[in-house]
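Next come the structures, one after another.
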Structure P
Amino acid sequence: MKALVEFRDVVFGYTAAAAVRRTRPFRLAPLSMTIEHGEVLGVIGPNSAGKTTLIRLLTRVVRPSGGEIFFDGRPLASLPAAILAREIAVVPQELPQAFPFTVEQLVLMGRYPHAPARYFESPEDRAIAHRAMEATGVLELAALPLDELSGGERQRAVFARALAQEPRLLVLDEPTSHLDLRYQAECVGLLRRLNRQHGMTVVLVAHDLNLAAEVSDRLLLLAWGQVARLGPPDEVLREDVLRDVYGCDVIVDKSPTGARPRVQIAWPG
C-alpha cells in the first residue's frame, strides 16, 4: 500500500526577497520521507528548524525548488486547488484578529471545498458543521462573533472548521498553544478518536515534546533544515540527541501513565 504523502529529495530555500524579511537564511536540505495512511506524525525541533516550512510545502503555500511531493501517489503540484482543499485541512496557530464572522460561519467555511460553485449551505453541510462544533466543544458558541471569544475558544472553532472539511490529512500547527489544561486534554482525546475511529492521518507540529510523544506514532525531529532523527518516540527523544539539537541538558524518563518517553529540562543548579 502506497504512503499517503511522500517527499522525494525535496529541497527548498527562500528567495532573496523572502530572505530579507527573515533574521537569517534558511534552506531545507534534501528530504525523503513518507507519511503513512492513518498515522500521527509529530514534527518537532527548535525555532527555525524548518517545521513551518514543512507545513507550507505540504499545503502548497510554497513549492519545492527541487524534488517532488506526492499525495496518495499523485504529484502534489498537479492537484487542482479544490481537490487539495478537500484532502488537506490545516489548523493554524491563530486567526487574524479582525475576522468578522460567527463561530458557525467560520465552521461552515470548511464545507466550501466540497461545492465551490454553490452559494448556500445544504442541510448536510449544516449537519456536518454541527457535529464538528459538538466534537470540539464550541456548539454553544455557534452564534457568537469570533472577536468575543478567548484565544482557546477561537482555537477550538478553527479546529471545528478543519473537521468540517472532512479531510484525509489534518495538519495541526501548535494546536494546544492557547488552550488551558482541560481543553489540552480534550484536544488530545479528540485527536486520538479521529485517528483510531476514523483513520484520519495527522501531522502535528509541536514545541511540546511530551504532547508530541504522547499522541504520535513517529516523530520527525528537524534541526537547521535537516532531519536529525525520524522514528518512534522512544528512538527520537533521547537525551544525547535532544542535547545536540536544543543545546541544553534534558532528562528523559518514562511517563507515569504509560511507556511513552517524558522530557524534562535539567535546570542549572
Structure Q
Amino acid sequence: MIFSARGLAKRYGSVEALAGVDLDVEPGELVGLLGPNGAGKSTLVKIAVGLVRPSRGTATVCGAPAGSSSARASLGYLAELFRFPGWYSADELLGLHQRLAHSNRGEEERHELLELVGLADARDRRVEAMSKGMQQRLGIAQALIGSPKLLFLDEPTSALDPAGRRTIRRLLEELKGRGISVLLNSHLLSEIELVCDRVVILLAGRVVAEGAPTDLTRARGVEVETDQGVRTFEQAGREDAPRLVADLVAAGRLVYGVRVLTSTLEDVYLEAVGET
C-alpha cells in the first residue's frame, strides 16, 4: 500500500478537523479528494506529508509512519498557494529543491522533469516571467524530484483556463502511466471525474462516500426521442432500452434517438454533503 490511514483524527482545540478517517491509495492509483471547505481535506494532506501530527490514528507512506524521514523521501507535495522565488529560473529552482531533497541526480534529473512537464524550452526563464499554468507545471516538476512514489497535489488546476487544466490532466495521466500514485485535492468535480480512478468525499472530518466515479453514479431513467416528442422512462435502466425501443416501434412510433440518463459526480457530491 502506497498510503494508508486508519482511524485518523485531528482536533484543534474545540474544532474536530478529522474524526476517524480510513483511506488507502494503491500503487499507480489516482484518487480524488472532495469536500466542502472545512471538511478536513487539507488537514488530511498535511498529516500525510508530516506538517501536522494526528490527535489519534495512524498514517503511513510506503509502510513508514507519516512524517518520518523514510515517508518524506517517498512522496512529493505541491501546496495550493505555493510561492517560488520570482528571480529563480526553472532550472535554478529545481536545483534548489534537489539540495533540499538530497537528490544527487543533478542536471539529468532536472532535464528529465522539465521535459516531462513541457518546460524544457523554458529552463532559463525566470519564475516571475512564467504564466500561472507554467508555474503549476514547474510546481509538479519540483514535487517529482527524488522519484517519489506518491504525490499530494492541492488544487493543481486552480486559477487555470481550460487549456491549462487540460495540460495538467494529461500530465496526471502520464504520471499514472509511470506507476506514480496521486492524491488530488480539488474543488473542480469535472476534473476529478475525468482523471481519477477513485473518489473520496469528506464531510465534517468523515468519509461520507467513496468509490470509482462510474460506481458512485446511478441510473436516472431512459430518454427516447420519437415522432411524438421526447419520452422519459424514469424507472428504466440501460438494460431496458432495447425493449422500450421495440415496444415503441411495434406501436407505430418512429424512434430517432435513445439516451440512458445517469447522475453526475456533481449530483453524487451534493447529495453526500447534504446540499441537494
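Quick note: the coordinates plus some simple rules give every number you see, no bench work behind them. These numbers were taken from a predicted model, which means no experiment stands behind them. Cβ atoms are built from the backbone, for glycine too; each structure is taken alone.
When distance in nm of label points 7 Å out along Cα→Cβ at positions 142 and 166 is compared over structures P, Q, which one is greatest?
Q
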### Query
Computing distance in nm of label points 7 Å out along Cα→Cβ at positions 6 and 110 gives 3.0 for which of P, Q?
P
### Summary
Working back from 7.5 (distance in nm of label points 7 Å out along Cα→Cβ at positions 102 and 254, computed), options P, Q, answer is structure Q
### Query
Where does the value 21.6 come from, among P, Q, when mean count of other Cβ atoms within 10 Å over residues 214-221 is the thing being computed?
P
### P(r) over Cα pairs in 5 Å bins from 0, in percent from the coordinates reads 1, 5, 11, 14, 15, 13, 11, 8, 6, 5, 4, 3, 2, 1, 0, 0; which among P, Q
Q
